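Q: Take a look at these structures.
Nothing in this text is a laboratory measurement; each read-out follows from the coordinates by a stated rule. Here the structure is a predicted model, which is why all the values come from computation and not from measurement. Cβ atoms are built from the backbone, for glycine too; each structure is taken alone.
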Structure 1
Amino acid sequence: MDIKGKVVIVTGASSGIGEATARQFAREGAKVVLAARRVDRLEALAKEITSMGTGAEAFVVQADLSKLEDIQSLINQTLEKFGRIDVLVNNAGFGRIDWLEKLDPVKDIQGQFDVNVMGVIQTTRQALPVMIKQRSGSIINMCSMAGLVASQGLGIYNTTKYAVVGLSETLAKDLRPHGIGVSVLCPMGVATRIGEAERSRPAALRDPAGRERAPSVQLIGRTLTAEEVAEQALAAIRERQLYVITHEEGLEPLRRRCQRLEAAVKRCAGKGGPS
């Protein structure tokens, strides 16, 4: 895909991987729609993009991805401004590290599902009719290694990311006849501020006392920069890669998971179960 002139929506573009990905597309001369709740950060990024000298354009839309009306407004404003959607980068999300029994059922559990899962589903659902009509487009869901291998203390976050991986795998099959590519990016450690849960979640879902719980997990492997991950995201879109595993350190946990699944099948077969 030639990125120059393409219309790209990036959700959660105010920081971290979303911000880096928006810059990456802008360097290629794309028309970048920057969506997030924090308009001040988006406006600063938009000024930076338009001053790059690559022919890139930036359009700012304030949107809370836990709200369907904001998502619909994002798609409508993009079409009013540019008339099409070529790439959708579903990046907005937040996480809360703690044991299941300690999580608030609304602010922590439902909140993560509203943004991490329903935000991705609804944004994709609103953009799809446009891409299907165009018979072209790419969707990349910024997920996590937590969507492929579960970690302690990340029960709900793991669950939301597993859902996004499953959605991406299904969409890749469903949308292939329409000329639409789907990718799911699953990094391990990235130098972002996602761990600052109170900053990254919508205002209605914040802890009024601003309390932060101590992390329950220790990430393994290298910590990549958001820029390094953004480069891999752009390459995945160009090459129509479904899985984007950013860390080679992820190979061993993935191998162990597959070995456990294989062992389970063999145990079942050995006991007279289905073979």
Structure 2
Amino acid sequence: MNSKVEVIHSKIWEEVPEGDNPFAAAASFCSGYDVYGELLGKAGWAEFVFLLFRRERPQRIQARLFEDLAVVLANPGPRDPAVHAAMSAGVGGSTHASCLMAALAVGAGQLGGAREVLVAMQAWQTCGQQLDAWLGHLVKPSPEERIDVWLPIEHAPGFDPHGASCATTVRQTLNQLANASPGPALPWLAAQRVVLETSAGCPLAMSGVAAAAFIDLGFSPQQGEMLYLLLRLPGAAAHALEQEDLGFRNFPFFGNGLEIMDDPARKHAPAHETTEVPA
């Protein structure tokens, strides 16, 4: 009989099994904290997520900043490509898991997506609060390490190449987070925003604000990429469910812009009948 005990190696999580069932937990510890005995009823959602990723309890100022960031990112809105993808899946009758996977796939890229946040955070690690370094980086971003997966980024990371001016919501978010942050990235970004936008040739984007916030919270670029994907899912889920209920006739995009050139309903309809194609 093999008496070897399998051990799960994790600095994040530890479980104490029930006496009568080794597959059920009698206690679960996250970075040393008893989740169900100590944290439940006392810690907030943002505090627990911070603990999971950083493996340490957040300070009050960190918890407040992370909470504000989570609110900002929770729903990018129906015009965001990731949310739009989830809506399309929902109105098309896809499974709910498929809606979230669509949002993750579309929201993972380098244009307002999670990969752009990672690249922007890497720039913070390289440039810090050195204006000259930033001005050079914005003109010529560092090459992508994973060229087998990612093409070279085509714009200054953290800035909106299609923007005319910095959006009001981005400025509001930056001001609030900079005031709530222990620094140094967000306050410096707020002070230098106009100069950086001039160098980049385009306005600051929400991805750039998020990248600076993750830096001030002590997350690594890889953690920031993951959290950006995670924190934007609530809006994608809510809009997908809404579109599932409303149906394709009420889908807010392309209602008057799509024309079926070879519509089977028209092709097989009797000559005396006409087929109305829904908008």
Structure 3
Amino acid sequence: MTVSRFDPKTMICREDDSACADLRRTRDEFYAQTSEYTSFHKVTHKPEIWGSIVRRIEQMLADGRETCRVMEFGAGTTGFPAFVDASVRERVHFTAQDVTPQNEEYLRGVSDDVVVGDVRDTSGPFDVIFSTFVWEHVTDPRATLGALLERLAPGGSIFLACPRYDTFGYTPATAKHYSLADRMRLAFWLRSARAGARRRGEASFLIHNDPAMLHTKWFRDADAVHWVAREDLRLALPEGYTLEDVEYGAKGGGVRGWIFRTFLLLFVEVRAPGGEGSASA
């Protein structure tokens, strides 16, 4: 997948391209074999994100659901089941999905069901589906979004929390192995490509097929190959579905923290038709 000349058009692909299929196989092999991936080293704890998800679950239970069916995709070593209050947890059927078997033993100890494989291997329907810093690693976001929507119950919610790479001048971590000049060229190309997609009214869902994980020692987000844009989600949703920003629970961090929350973080709720209210209200 190496390139001899810096040409953004050869480095960015769509999920149905053969280059993306090759990347998907390479990534899955890496996840199955790696001991460097820090997300597998300890139980994750994301209260600044999970708080809004729990409030949505509590709302559903208060509205008359006897059980709330919840799935986390890309669960890793999630700490979500322990984060939920015990009185709520006993009314939640929690399914953990992940593409790698590395965490299966742990997940079976904290979940009601575990699916090791593709999201399409899950059955549903689910009232709440969520992921925490996973969406940017998906190599087939359009197909994955479609599969998630198919498994969402009427009035259900999908929560996605991840970096966003649609702020001009901000190039993703997977491009760190390029020179500064090349990254700036890439930023201008991205701006133009996304503007064209908006004019056409279509989602772009750009995938980087030459990520840093193939060239350098492992570092965080070296595999974040899906260059997430909020507009892609809005344009890809079927009629009747809504997209709302959700407040990120963590505050502080000074100017850098404000920049992160305002420009570099995507935290949204996709709501299926058939329900009332919002977790962000």
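Q: Once mean count of other Cβ atoms within 10 Å over residues 15-22 is calculated for every structure in 1, 2, 3, which label goes with the largest value?
A: When mean count of other Cβ atoms within 10 Å over residues 15-22 is computed for each of 1, 2, 3, structure 1 gives the biggest number.
Q: The value 0.98 for Rg/Rh (Cα atoms, Kirkwood Rh) was derived from one model only; which of 1, 2, 3 is it? If you can, show how the numbers build up before the last one.
A: Details: 1: 0.98; 2: 1.08; 3: 0.95.
Here the read-out was taken from 1.
Q: Moving on to the next point. One of 1, 2, 3 was used to compute FRET efficiency 1/(1 + (r/R0)^6) of positions 55 and 71 (r between Cβ atoms, R0 = 25 Å, to 0.05), and the answer was 0.55. Which one was it? Each step should come with its number before you reach the end.
A: Numbers: 1: 0.35; 2: 0.55; 3: 0.90.
That value comes from structure 2.
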